[in-house]
Structure P
Amino acid sequence: MPAYRIEPLADRHDRSGFACGVEPLDRYLRTQAGQDARRRTASCFVAVEEGGRTVAGYYTLAATSLMLTDLPPGLVKRLPRYPAVPATLMGRLAVDQRHHGRRLGELLLFDAFARTLRSDIATYAFVVDAKDDAAQAFYARYRFLTLAPGGRRLFLPVAEIAKLFA
């Protein structure tokens, strides 16, 4: 299994041949990710094989918030009575098809968790938008909770993520 390094997207990274099988995710990496990073609307992190520069996978992080009314009542009772709590959004997560089956998606997810935990900015939850049933099943393996019944927006309290690294 190849060794990967995960780093912020830069001009030196070759994204031209990236193909995860979901065209909007491929197009985003090739045409939009660099602009979003420069505009500071989303940070993009890429996985490349050691010694290489071709993107094998990527994810994005951005700030967001969750309305208390969207959270399960059992969690809300332990939170301050603000209308919303801060959260970290992983807006995209994709692995090139040539790297499927190598647990790179898990590596990217845990790298995003670690970056969130290291941040000096407070965040209550880690939020994802599952694009399809397969993505929803992937996140369910890590005990993500659904924000709305039948919806695809999922979250995991950062306190639960911290336990994974304890």
Structure Q
Amino acid sequence: MTLALMCGLSFSGKSTIAARLADELDAELISLDAINAERGLYGGQGIPLEEWAKTNRLAHERSRDALTRGRHVVVDDTGSPRFIRDAWRAIAEDAAAPFIIVWVQIDAALQRERVLANRTGQERHDITDSVLAEHVASFEAPTDEAPIVIDARETRDVERLREVARGVRAAPSR
């Protein structure tokens, strides 16, 4: 069992990769956006910090439960700031499970293109420009944490995602 945490900016393709990775690994998919939606909250509109904290607690509980049952876990979240990653790392350590960060990198031009395309097609909830700007400004990249790095343009590259899944499966046990 492994805990894989998605990390990256909004609209980088984390959810697409998380879903495929969870399928490839037969893993539990823990999506903070889905938990927020269950609670009637949408991150792109701005959520108070205390509500994010509640969502994180629910996600942590679900992940601990899945790891206890011997399941791989893929966490679909931004993985920022660093203290968020550290909390997920601690959950993995408590379960004696390897911890992997999958960092999906996106450049500003592609991110803007995807946000605007979403506003036209409404495939997912919108993110306000102010919430997006705050997210970009506060994002703490996992550069010193040995992440598996994926370019946002590779989110639909099935072979690349299988390669990532192999890397997650091969993660050393603690």
Structure R
Amino acid sequence: MKQAIEILRKGGVILYPTDTIWGIGCDATNPQAVERIFQIKKRDDAKALITLIDSEQRLQTYVEQVPDVAWDLIECADKPLTIIYPKGKNLAENLLAEDGSIAIRITKEEISKSLCYALQKPLVSTSANISGEPSPQNFSEISDEIRSQVDYILPFRQEEKTLATPSNIIKLGINGEFKIIR
């Protein structure tokens, strides 16, 4: 963990297990690190990335206004839930969608939560695959191309064969309107 945090603080990119699938991550406040993730994934930078935080208390630090319905959704979620909030703040500009929105998930998984807590910043969490290719369901499915481009691979949960699934995603508007993305 200590080595991963040092790398993240220096603007590096890591490969790590999350509460859903394995992710490529970096400090979500560092625009150069975020840009590097777009390059590794060969992803159009107009497509936004998901950000992980370790607690509900941090949400208002990174979201301009949290719609009331968000708190109910967070409380009732029985599996990982990513919420797209209308206006992000205190994050790398290139992490925000074109409309200024930001996708945030409060992680409860031990490793990703510990990373966020130790870094004291949000962590980018995007699937460990080239854009357009299937998301790996466990570590063994992550391509050598992805593995070779990150600065550090966390040595946890690599032997697991459990088939992981991405989070549900809901986009919220300021007035409580919402759209289910997945």
Taking 39 as the value of relative contact order in percent (Cα under 8 Å, 6 or more apart) derived from one of the structures shown (P, Q, R), identify that structure. Q
Looking just at mean count of other Cβ atoms within 10 Å over residues 9-16, which of the labels P, Q, R belongs to the structure with the highest value? Q
3.8 is what came out when distance in nm of label points 7 Å out along Cα→Cβ at positions 73 and 129 was calculated for one structure; which of P, Q, R is it? Q
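The numbers here are math on the coordinates, done by the rules we state, and not lab data. Owing to the predicted nature of the structure, the values given are computational and were not obtained by experimental measurement. Cβ atoms are built from the backbone, for glycine too; each structure is taken alone.
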